[in-house]
Each structure stands twice: as structure tokens, then as C-alpha cells.
1. Taking 49, 42, 32 as the value of Cα extents along the principal axes in Å derived from one of the structures shown (P, Q), identify that structure.
2. Among the shown structures P, Q, from which was the value -15000 of helix-only ellipticity at 222 nm (-39500 (n - 2.57) for each DSSP H run of 4 or more, over all residues; to 500) calculated?
3. Determine which structure produced the value 19.6 for mean count of other Cβ atoms within 10 Å over residues 65-72, calculated from the coordinates; the candidates are P, Q.
4. Using FRET efficiency 1/(1 + (r/R0)^6) of positions 9 and 49 (r between Cβ atoms, R0 = 30 Å, to 0.05) for the comparison, can you identify which of P, Q gives the largest number?
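Since every read-out is calculated from the coordinates, none of them should be taken as a lab result. These numbers come from a predicted model, not from an experiment. Cβ atoms are built from the backbone, for glycine too; each structure is taken alone.
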Structure P
Amino acid sequence: MRERESAAAEIAERRGATLIPPFDHPDVIAGQGTIGLEILADLPDVDLVLVPISGGGLISGIATAVKALRPDARVIGVEPELSADALASLAAGELVHWSAERRARTLAEGLQSELSELTFAHLRKLVDDIVTVTEEEMLAAIGTLARRSRIVAEPSGAVTTAAYLNRTAELPAGRTVAIVSGGNVDPALLAKLLG
């Protein structure tokens, strides 16, 4: 991950380009916050928002918006058990670094980044909890989303649905929004899950 970031910075410098980080910047987090505003516009009395966690920009922005306008709503992050460094960090009260190899064990490729100092600060301040889901639960959620809602989701996007379907004892009751954040699923995997 760090090699990729270094290479991108080198290319940007060489070409005179501006490097826009995918999550580790206040403007990116603010942009992600518009999702929270949309949630509250559509469901002003939302009780729970489930958000996938990777680098932390998406949940940082959504949590900032939701907590500013509906402080009693709960914002809970969801990540794969095999890439649960955000949960480990929140539990430790400091950033816990997992190796790229350890985070890459999950099928949820979009959730393999690690938190930054900036996004971790948002999580500590605004996120109520983090739950994890198994690989099997993510895969089952992909099939459920496709069959019941006609939504194509990749494993990274299906984690919140997996949590909603499998972690009811850990989640508060009430009006719930589960962010489905990606549809880049391998067609062969989708066919297998629907077969």
C-alpha cells in the first residue's frame, strides 16, 4: 500500500499533477458526508446507519453529517473479520497496523486499506461501534441483495447487509440504513452465488 502511494506521489510530481487521496483528506471526507445528508433528507428519523470501513473516509464523512444533524442516531462501521484493523484500532485506542498481506486475506478487496490518523480521529469521536462479518456472510449477502432487491454488490459493498442480516443481537433496533458501496463483483462469482 505504501509503495503504491509513493509511486503515485512520484508520478504526480513528475507530471505536475495534483494527487487526490482516496480518503485521507478533509475535502474528500466532506464530500463523503453528502451521503449522510442524503440519508437524513430521505429518512430524517433514522436510528442506525451501517457503513463499510476501509481507509475510513466514507464513514468519517457520513458520521460527521449524521451526528451533526441527528446526534441520537447510531453510526456503526462494518468490516470483514479478516481485515478488522479498524476494530482493533478502536479497541486499542490507537492505530493498530496490520500488514497488507494480513488485510488482503478477505475477498472484500475494497476494504483492504488502513485508517489514517485523520480518519481514525473521526472514528474515535463519531462512530458508535464496529462489527465484523465473515467471508461466508458477505457472499450470502451478495446473493440476497441480487435476488431480493436486484442490487449487484461486490463483497466490499455487501458487508453492511451481511451485518444487518447476521448481527441483529449486536445492533440497535430501529430505522436502519445499510450503505451498499460497490458493485464491481466478478460475474463468475455472482453467477455461482445465484446458481
Structure Q
Amino acid sequence: MLTLAFDTATGEATSALVDDDEVLGERVSRAQTLLEDVDALLRQAGAHPRDIDRLAVGIGPGSFTGVRIGLAVARGLALSLDVPGAGVSTLAALAAGAPGALPVIDAKRREVFALVDGEAHVLAPAELPLGAGTVCVGDGARRYRGLLEERGAGVPPDEDERHRPRARFHAQLAGEAGPVEELEPLYLRVPDVDA
């Protein structure tokens, strides 16, 4: 089964083309170049868009705009290619790429999104439940490195790939695929504006 997986919820968008368990190609860029990345992955693998069997899409939490870009691309691809999709938590993908680590995404406003006891939460970095030797990964861990290390956590170097929600893990974690238009973003905060 050929899976196109991508996540645009953080500052670094990741995408991958996975055939069953074999990663055929993977890219890291920005949400704005996602379709270019998809084209490059297909060319690299010698595949055609019609060869894609399903999508695995990052649903956040993360940047509101980033999450919306990913879902919009997924809906467009699903409509044009008639393929189903599955939503995958960006935090779960981070956790899969760094077993035993605490995934932490920068939520702006001096807050982070974190996976605590299997549940996604939004909290201040000082409120993260850190045990001795806890390793924190993600762009939130990089941003709040000083505070986290002060509290006894370890944070890998900035260039460490464990800080990225690699799309290959989205493909692994994707459950049953269904209609992409039914995928919902994972928002952890109420909107700033009420219309």
C-alpha cells in the first residue's frame, strides 16, 4: 500500500512516500512548498499520483495556518485522486520518532503543546511534568531549552532529527483510512477571535 504522508503543523513541514513499511523518500521543507515536495517524492520513486493508495495527514496541534494548509492539501489530493486518508497527531509522530522522550511543540504565547500521559495538553513550559533525565524533543523543546535544562531535562542539539515530526511515522501510526473531508484538526485552545 503506497502512502503519502505529510505534516505542516510546525515550522518544518515533513513529507514521505511509504510503500508498506519501506520509506521510498522523505523531505523536510516548509508548508508553503508541500505540493512541490509531493511532486519530488513521486518523481524520485518513479511513481504517479494515481499510484497513491492513501494519505496520512498531521492534524496538529501546532500552527493554526500550518494545520489548515495540510488539511487543505489533503482534501484537494483526496478529491482529485479519490483516495482515503487518516489523521495523525503531530505529537504522536514526534513521540514515535523519539521513544521515551517527551514531545513538546511551541504553541506561541509562552505556551507549549505536549503529550502527557498519552493526552495532548497546552501548558506553560514551567508546568511540564519533568522527571530526572527526561528528554524533551520538538520545536518547543528547542525554544525553551534553557528552562527545560534548568529543570533537569535533556534536550538534543537543535539539528537532531528527533525534533521533527517525521512523516514516515505518520504513515506508521495512521489507523483506518476514511473520507479526508471528515478529518478534523486537533486544536487545544479556543480561538482568539469570536465571530
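1. Checking each candidate, the match is P.
2. Only one of P, Q returns -15000 for helix-only ellipticity at 222 nm (-39500 (n - 2.57) for each DSSP H run of 4 or more, over all residues; to 500), namely P.
3. Answer by label: Q.
4. Result for FRET efficiency 1/(1 + (r/R0)^6) of positions 9 and 49 (r between Cβ atoms, R0 = 30 Å, to 0.05) over P, Q: largest is Q.
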